[in-house]
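So, here's a batch of structures to check.
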Structure 1
Amino acid sequence: MFLFAGLGNPTENYANTRHNIGFKVIDALSIRFEASRISKPQFFGDLYKAENTLFLKPTTYMNNSGKSVAAVASFYKPREIVVIHDDIAIPFGSLRIKRGGSSGGHNGLKSIDTYIGADYIRVRLGIGPLKAGQDAADFVLSNFSKEESGGVLELVDYAVHVCCELLEKTLDEASAQYTRKKGSGNV
């Protein structure tokens, strides 16, 4: 069983922010897999299931995402956990895949690392870079611009494709084949 957890913040106030791109991927995956909602209060999130695949949107707010991921992982004992999240350190439209590593200052990853450790797959979605002097919190909590909206849809679609491939390929194969740098056009 795989658990895909997309990071974001609940409520409509955050729906279109850069920080919520992980939620957008989970929404698209849930539709693609025709997943059924199986949320329970003890999961601290919106949980969906399709056959042997789980899709989670923690509703604990970003800084406490680990509480939800740990609760679902403890109950279902997935073979693999894949966390889908925004990353300001890589250019807008890029996608990188890796296992483990540091949180890079991402509070959602810090929380997950605290609850379950750092040994999980990360699908990193590029939303950067920050402009000189720009506050990181303000940036990630800002909405995508109108000019970026098409790129967001493309990145979400590509991330869905990559997540589907992770179900079939090894991490090394997926990383080699699907890492995408801005402007590479290898969708």
Structure 2
Amino acid sequence: MLILASASPRRRELLTQAGFTFEVRAAHLNEDPRPEEDPIAYVTRLAREKAQAVFDAAGNAEAAVLGADTTVTLDNHMLGKPEDAADAARMLRLLSGRTHRVITGVAVVTTRRVEVAAEVTGVSFLTLSDEEIAAYVATGEPMDKAGAYGIQGRAARWIPRVEGCYFNVVGLPLALVTTMLEVVQASTGRQAS
């Protein structure tokens, strides 16, 4: 049995799109970065902590629990989900006309094994006007997304280049997840579908 340790609708949609059968059991943890924690260490730590917390609570030795966490980084500074509309506009001004990185940490926890990895994707933005930023923020779309944008939504019109895994930017690098689940399956002799 595969369990997704995330309430993200985008992660659910991606796993379903890829043909996985799974349950959703969100983990609720403190997601504050530790002092001096770099972005890759941050997202992989959170992915592992989420997966481990749900695995421990599941009480099912047959379960494989998938945890994930995504952040947007610019100049090695993390941009999480915006606190409010002004914060979303601030983030979009920072991203405007620049290339940033989207980093997703992924963890799979089973009784016998823990696999942890990260995917990094470069995303280039066109230069945005203040009017474009204000109109986009007014849609509400940026409010629950790291970096204050969704590549699969209205912001797609401002993204001329993606270097790496597109699905990572949406919220879950499917090829990496599939590979990790195959490694776990091989070590346990079971299949996650």
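Any read-out appearing in this document is the output of simple, stated calculations on the displayed coordinates, not a laboratory observation. Just so it is clear, the model here is predicted, and its values are computed rather than measured. Cβ atoms are built from the backbone, for glycine too; each structure is taken alone.
Given that semi-axes √(5λ) of the Cα gyration tensor in Å, derived from a single structure, equals 23, 19, 16, which label among 1, 2 identifies that structure?
Traced to structure 1.
From 1, 2, which structure was mean count of other Cβ atoms within 10 Å over residues 19-26 = 25.0 calculated on?
1
For distance in nm of label points 7 Å out along Cα→Cβ at positions 35 and 179, which structure out of 1, 2 has the highest calculated value?
2
If you rank structures 1, 2 by FRET efficiency 1/(1 + (r/R0)^6) of positions 83 and 115 (r between Cβ atoms, R0 = 30 Å, to 0.05), which sits at the top with the largest value?
Once FRET efficiency 1/(1 + (r/R0)^6) of positions 83 and 115 (r between Cβ atoms, R0 = 30 Å, to 0.05) is worked out for each structure, 1 has the highest.
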